[in-house]
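Input: structures, listed below.
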Structure P
Amino acid sequence: MKTLFAGALTAFALLAGGVSAEVLKMAHNAAPGNPKDLASQRFAELVEEKTEGRITVDVGGSAQYGDDVEALTQMRLGTLALAANSQGSTSGVVEEFAVIGLPFLFSDLSQAWEVLDGEVGQKLDEAAQAQGLKVLAFWDNGIRQISNNTRPITTTADLEGLKIRTPPDPMTLEIFETLGANPTPMAFSELYVALQQGVVDGQENPLMNIESSKLYEVQKYISLTGHKYESTPVLVSRMIWDGLEAADQQALLDAAAEAGEYNRELSQKSDAELRPKLEEAGVTFNEVDTAPFIEATAGITAEWREKYPDLVDTLMSATGR
């Protein structure tokens with residue numbers, strides 16, 4: 001009884017003294033159960049644990065705290081702390097992020113992760129900090145495939161004239177323009193309805209996003225183009241980051257890295273596990289000979305090397321290209 005009474009007095013004293021956990025809001029656009037969402041929840045648990053309750057993270061999934069572009073704006077203003085954002089939207093603020101999505105760059109997910117965890121990731125963090133953002137970690141958003149309602153994509157000619165929703169980033173726009181499609185930038189939160197109503201013919205995403213957001217309900221074909229990789233940069237507002245104690249900054253970094261391992265593990269499993277599920281739901285898959293696609297988009301890498309020579313050379317060296 002004495003112990004309970006003492007605990008109650010301590011709790012009262014903390015409240016009376018105004019001592020409470022700092023709540024940091026975290027935005028992301030993914031549906032519940034998506035690897036991004038599950039990793040964000042894990043991140044929140046780890047931050048509270050590692051800061052001994054000094055900081056709690058309030059995760060707002062499914063764009064509750066704004067879509068990716070809105071989240072970036074809020075973080076730069078200091079009115080939002082964190083986001084598990086998208087590579088495409090981030091490149092609208094920090095253009096250097098677009099080079100991660102150079103066409104057919106990575107041989108597999110493991111290579112992409114190794115590169116982003118090294119010098120390339122450090123250079124991208126420096127570029128982000130100059131724009132008021134800090135990279136905590138690079139989570140995974142998979143190898144991209146094309147889905148549509150018109151026809152299987154087997155050659156570059158099959159893309160001609162198709163309206164393909166893309167993230168609002170220059171790299172994806174350039175890839176699909178080069179391949180003859182009509183790329184249509186759009187927030188991910190608007191995509192399902194746009195596909196359902198025929199505003200766009202198709203889109204491009206990893207299978208885990210197609211499944212978790214139920215895009216398969218409004219798409220007939222998935223073509224395994226594997227045309228580009230996308231990361232999920234986990235970002236924090238520099239204005240908020242700079243106000244944290246060093247120990248809490250390290251806690252956020254450690255939590256993001258640990259939750260990132262979980263995110264990557266989920267992503268790695270998704271493609272193999274989801275294809276049968278999506279086929280059962282009625283989607284038709286087709287394999288793609290990527291050689292003509294690689295040839296058609298070869299000039300894009302040379303163009304971006306002219307714009308960011310040091311970064312692209314570092315990237316090419318890291319991938320053995």
Structure Q
Amino acid sequence: MDTPRRLLVSLAALALSLTTACGGARPAPDKNTEGQATAPAATGAYPVKVEHLYGTTEIEKKPERIVTIGLSDHEPVLALGHKPVGVVDWFQRSPFSDWPWTKDKWAGTEPTVLGLREDGVKMEKLLALKPDLIFAMYSGVQKATYDQLSKIAPVVAQPKGFDPYAAPWQEMTLLAGRALGQEADAKKLITGIEDRFAQARKDNPQWAGKTAVAADSFKAGTYSAFQKGDPKSAFLAELGFTIPEQITKQAGTSNVAEFGSEGLNMLEVDRLVWLTTGKEPWERIKKDAVYKELKVAKEGRDLFLTYQDPPIGAALSFNTVLSIPYAIEQVLPQLKS
């Protein structure tokens with residue numbers, strides 16, 4: 001049995017799951033139509049070594065065929081001027097490259113979709129792409145799978161020191177920048193986004209110290225509140241809000257605290273942001289007998305958004321250097337109203 005076939009059999013048995021979620025000087029980054037920086041691709045910074053959860057990975061030369069198996073890994077890679085040849089589809093959007101904050105970066109190029117969030121990566125497709133670098137930062141990849149993937153190409157796992165799916169966007173961007181030989185470019189991108197958040201906080205001092213929660217209701221009678229390490233809550237925190245510790249404590253190592261109607265009192269906060277698949281759940285949530293009695297509902301301090309159409313919830317879920325400017329532009333006016 002040849003090596004690729006042996007790898008395919010071995011990797012298939014592992015059933016990779018994605019569910020829950022510096023070189024020399026370079027030209028200054030160009031500005032895209034969203035007003036955020038896009039860095040040029042690296043040209044001569046190799047070899048580079050990067051540290052992550054599972055140790056150190058060495059990338060010997062500039063990658064030409066990058067694959068991202070983390071749910072949002074493609075976005076910092078795109079922001080740094082590289083187009084992955086393979087990605088994982090989080091929201092089943094078609095075409096994949098049509099998100100408003102990444103459309104100009106893909107410029108009509110369609111990557112191979114290696115699988116959906118619920119199904120994991122199709123290893124046959126990954127092997128066929130012949131990647132020379134694999135990003136698995138926002139993937140929850142396990143050590144056994146990391147070891148097997150490393151037989152195909154260098155792998156960059158999640159930043160160390162964080163629970164799965166809980167590393168801040170800054171750490172994700174910086175790790176991608178180091179792996180691509182563009183740490184200085186990554187730092188510039190991070191500074192640009194942090195400046196956007198700082199301006200939002202300056203313009204809205206009334207949010208400082210106020211509590212906020214991002215929540216969802218995937219099915220009737222079941223509710224989810226996202227802990228402070230989740231990208232959606234992290235976005236609200238960077239606007240100046242405080243995420244209640246009770247939710248983070250109940251979530252534990254998960255990104256969400258889940259409960260029934262009896263736990264809805266946890267959502268008694270200053271600003272409650274619902275993120276749902278479509279608008280259908282909105283009336284169901286509002287009609288819940290317990291929810292109707294919450295002050296946040298009675299006083300209209302709840303905000304209902306969708307993951308898609310418009311994709312504000314998706315932008316908050318990605319919470320990357322590319323999606324954050326779109327999220328700020330869309331969410332701030334609604335939080336103020």
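Rule-based calculations on the coordinates, nothing more; no lab input. Quick caveat, the model's predicted, so the values are computed rather than measured. Cβ atoms are built from the backbone, for glycine too; each structure is taken alone.
Identify the structure, out of P, Q, from whose coordinates distance in nm of label points 7 Å out along Cα→Cβ at positions 77 and 181 was calculated to give 3.2.
Matching structure: P.
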When distance in nm of label points 7 Å out along Cα→Cβ at positions 45 and 69 is computed for each of P, Q, the largest belongs to: P
Parent structure of the calculated result -9500, given that helix-only ellipticity at 222 nm (-39500 (n - 2.57) for each DSSP H run of 4 or more, over all residues; to 500) is the read-out and P, Q the choices: Q
Structure from which 15.5 was derived, Kirkwood radius over Cα pairs in Å, for residues 109-220 alone, options P, Q: P
Parent structure of the calculated result 1.01, given that Cα Rg over 2.2 N^0.38 Å is the read-out and P, Q the choices: Q
